[in-house]
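Alright, structures below, take your time with them.
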Structure P
């Protein structure tokens with residue numbers, strides 16, 4: 001790290017094992033009114049996205065921390081059934097097909113997930 005380009009402060013989000021394998025976990029927003037984060041997991045891999053469906057800019061879930069995930073591959077929006085791939089957030093079926101979730105940069109260290117943004 002140098003003074004001209006300080007490294008971002010890493011924020012602990014959750015442990016990898018807090019997320020069901022093949023499922024998702026909601027990380028509430030730190031600021032009121034801001035979108036939370038949804039972290040999806042497949043084995044030792046995880047991806048994070050803003051919890052905002054690109055179709056209507058609403059959360060992907062109806063109930064807190066309740067997400068519909070299929071075959072450890074797809075995350076479904078509870079409102080209009082848009083289907084998003086875990087690995088890139090791309091919508092492959094539904095009203096916003098071709099759009100994508102907004103990725104959140106994460107890293108995994110010793111089975112802990114951090115956000116570097």
Structure Q
């Protein structure tokens with residue numbers, strides 16, 4: 001971690017809309033895409049856990065040494081909510097771009113929140 005950094009972490013919230021529903025229905029697809037994003041950011045992957053809901057939707061988490069990536073999907077709305085939290089010096093932009101491209105989102109809203117005291 002950079003000692004000159006003013007915050008404890010950075011939290012990225014991605015609203016991915018207009019995604020093809022077939023990319024949002026299986027845990028394997030979400031896990032593959034999030035693991036690829038973690039690698040693109042140069043994160044250290046610790047563990048992953050994904051779950052499919054009935055009748056549809058996926059939730060999952062990639063635990064990384066630097067914090068986590070999470071996803072919740074609503075295929076019936078062509079929508080995925082993805083969070084990236086990092087307390088390290090990761091290439092967050094690489095992850096954001098990969099997630100947007102891989103989920104083929106037509107519309108992306110991105111919020112970045114600095115976490116912790118200054």
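Tabulated results
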read-out: Answer label among P, Q for the case where helix-only ellipticity at 222 nm (-39500 (n - 2.57) for each DSSP H run of 4 or more, over all residues; to 500), calculated from the coordinates, equals 0; value: P
read-out: Relative contact order in percent (Cα under 8 Å, 6 or more apart) - highest-scoring structure of P, Q; value: Q
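Just so you know, all these numbers are worked out from the coordinates, no wet-lab data involved. Remember, predicted model here, so these are calculated numbers, not experimental data.
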